[in-house]
Structure 1
Amino acid sequence: MESKISKRLSEAVAAEVCEHIYAPRLEREFTTGFSYLTDINQAHVLMLRKCGLLKPDAAGALAAALSRMEREGPSVVELDPRREDAYFNYEAHLISLVGKDIGGRMHIARSRNDISAAMDRMRARDIVLDIVDALLSARATALDRAAAYSRVVMPGYTHLQPAQPITFGYYILGIAQALERDAQRLEQSYARINLNPLGAGALAGTTFPIDRMETTRLLGFAGLVDHSLDAVASRDFALEVLASLSLLSLTWTRLAQDFFVMTTHEFQTIEFPDRVAGTSSIMPQKKNPVVLEHLKGRAGQMVGTLVSAMMAVKATNFTNTIDGNREALRGFWDSAEETRRCLALVDLILSSAKPNEAVMLRRVQENFASATDLADTLVRDADLSFREAHHIVGGVVRAAMDRGMAANEITSGMVDDAARREVGRPLGLPEDLVKRSLDVVASVEGRTARGGPAASTVMQLIAEARSRLAADTAANQKRRAALAEARAALKREVARLAA
């Protein structure tokens, strides 16, 4: 038996190659890539006709056959792994409709290499638009929750130890800003994705007088990948997106980890409704945070896929290769789909997490988180250096802990005792001033500098973030509209040519 695709090869593809390489690849790629390959083929035929490289009857027959294949869908194509890949199987079905002479003319002035590069870019740009939309939704939810809880005081932590008073809304606003940066990285990558590699051929372009800008227009690309070798050699746009998805997953896993701790019996500062929890097969009291655990686990997959993809590209030749362009992207598509799923879960946990306001307030009142405010008061009202104030308040906190007292039980006398030991004199601060400096609500509301947790500052930042969100939403809609408009024009021109 001879090869089904080349007279250069005198033997049929080995059964093992079909079973372990081509058949699994066809199963993964043919259906998902069918619409992209159809669009590329239609744009190429229109371009060849415009450039006089196809006669009218051949171009019309190809356009009609391609439209028929589009209507009938990928399921009518009989896949044969002995034809290697999606393109040859697609072409074989097309030839069965129009004959070998006309069907074989569609491949003038191109290669599977530039076709594959174009398919990857078209699929990647759709994925980026979908993920940006999911991020827009999560950001909107986060901003709404930040506004709703802008006055719910809670402990802020460093090193998972009580640090200073903040609000739950302030915390969520921080997550919203991190998600905004995650979206920006993806939006910036879109411009590098949305470039047309068609016309690059196998690696050195073509001697036929083609018009690369015509396929660029028809497929909605913003411009060209200028260098033909680079066009087929490089999938760094996918690695860039995968890196951005890995960073995004780090954002959601840190949110999940914080919520994971806050839902424990020991913290009890937030609660989730039963609909987002699991239970135990043996312990009837259990309410398990399964969504949070899922999100934390998926982040590991994202980072692992990035490393795997980069290692597949490492030490490949700078040209089209299977390991550099196919195997490197193997996990990319799965990770992109998983990202969309995880962002829906991020939206869910942001919208359903309910702070236990009373517990939060009690914890922050008791855990000495306002100690820095007391030190600041000593600087302002007792004319101490901050380092002296720091040492005095540290002694006060130590004494309160030794006596089993909460922060809001500290007295002016305790401050004087610590001051005598540190600076050799009492400070004589009024009792109400000490109490006021340890008031956690006053602490939060006093931090009005930009970026602070005061409700007025938080609401200002939310308003600005909502404005950016609206602009980002409009920009993504514009990107989608441009692709839809180009595709509609492509279909109209194919229909005219087919007629």
Structure 2
Amino acid sequence: MGARFRILAAAVLFAAALAAPLPAAVTILIINADDPGVGFNDPTPATPIGGNTGTTVGEQRLQAFQYAADLWGALLDSNAEIRIHAQFKPLDCTATDGTLGAAGPSEMLRDFPNAPEPNTWYAAALASALAGRDLLPGTDVAEIRAQFNSNIGTSGCLETDHWYYGLDSQHGDSIDLVTVLLHEFAHGLGFETVVDPTTGAEFMGVPDIFEKHILDDSTNTHWGAMTAPERQASTINTGAVAMDSPRVTAAVPTTLRNAPTLSITAPASIAGDVTVGTAAFGAPLTTAGVSGALVALEDPGDAAGPSTTDGCSAATNASAVAGHVALVDRGTCSFVQKALTAQAAGATALVVANNAAGTSVLGMAGSDSSITIVVVSVTQADGATLRQNLAAGVTVNLLLDPSRRSGADGAGRMLLYAPNPVVEGSSTSHWDTSAYPPLLMQPNLGSDLTHGVDLTLPLLQDLGWPAAAPPLPPGEPRGAVDAVEHGPEHPRVIGPRP
């Protein structure tokens, strides 16, 4: 998540199990920026739930925000109060996918008093912690800005979902607001780079502290020592962009499990190991694995679409699927429905091939306790290779590879999310989707996440968050500070969706 790391791991485990926030080592204040009658001021009656005692929707939202803020406040130290300018408002959304929330530093600061590295951007809250004083004084000035979607569960916006405002992680199939808040607040605390992922350009030509820890395994070069074109190329170097962060690397062996893998044992022409994504439902992968012949599940199509390979209706070749590993394509229906279809046909496991280009594997959200088979995903390219060779007889084993840690490079460093093509708002400012079990700072929301901060806390400490922040002498000048409005970044999305 060494004596120092043993203490850290205990803190993380305790935070995950809190019934109430610890006494704050740093005060994090939520600034209600909503208009009357909406957002935090929504007067719609609500029944208290999961330790949240609010009696209106607005009160419950505000209590959840402050609870998440207090969880972070108990784990970080700063003599400067952190203020979060927060709103609930309609955000981009469709009936099946959408943005849950977005947050980021309101300003990036450099060359402030006690700055560990000169000419380097730091998130405002971190800069104040390092300076030992509030660098953005004023009760109406916030270090973090956050916006969350008020339309979840309404017509046209993630219609089958809704926010869970409880504080106890018992969200079931609902979207746990506290988990999403912990993720977004971490961005505001500094878990992000402000390098433009499409050009590789540094913000105002100046490196940021997060960027300086990014290492390209292919060139063994840190981003801070690269040119813009080199950073641009590295941004899409999937599986080879790592966080060179000593506390995180030390925590990898006790945080990550063995790597989820699809091992192709025949035909010889495509034999080898393929990294897979995992599902939040179904049987867990094991080191022994589930092996068998791979068979394409066929169905008659349905009213939602003509595809006969998506597993959204009962299999027409159940006798061929029974006792084997089924293969279906992503699309049309939920991952849960595909698993139920394959299981009903007698499949021993399910492989879902992505229907969209990209080099990162999918983590699959959903919940159904009746699913007892293993479910994994592969990229579109790997899925195509498997389909093209079915006639030759493909045999696979779905397992946890004991020789590798999921989401880590060969040296045990955490991989960052570096898909090709770039995903705006997500690339390189999240952990890679191959990490297992799901981590707080992966780009998509894992339904089985609770209120722990896994590898996020050690990363923030490696960025400079102090164990203690001694105050500067009274009257210490602010010093040369360059600031720029940065605004909410890295939207948290639900999914991946079907």
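Just so you know, all these numbers are worked out from the coordinates, no wet-lab data involved. Computed from a predicted model, the values in this text were never measured in an experiment. Cβ atoms are built from the backbone, for glycine too; each structure is taken alone.
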When mean count of other Cβ atoms within 10 Å over residues 357-364 is compared over structures 1, 2, which one is greatest?
2
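If mean count of other Cβ atoms within 10 Å over residues 165-172 is computed to be 18.9, which of 1, 2 is the source?
Numbers: 1: 25.6; 2: 18.9.
Considering all the candidates, the number was obtained from 2.
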Thinking of 1, 2, which structure, once percent of Cα pairs over 35 Å apart is computed, gives back 34?
2
Kindly point out which one of 1, 2 the value 3.6 was derived from, the read-out being distance in nm of label points 7 Å out along Cα→Cβ at positions 149 and 261.
2
Assuming -22000 is helix-only ellipticity at 222 nm (-39500 (n - 2.57) for each DSSP H run of 4 or more, over all residues; to 500) as calculated from a single structure, say which of 1, 2 it is.
1
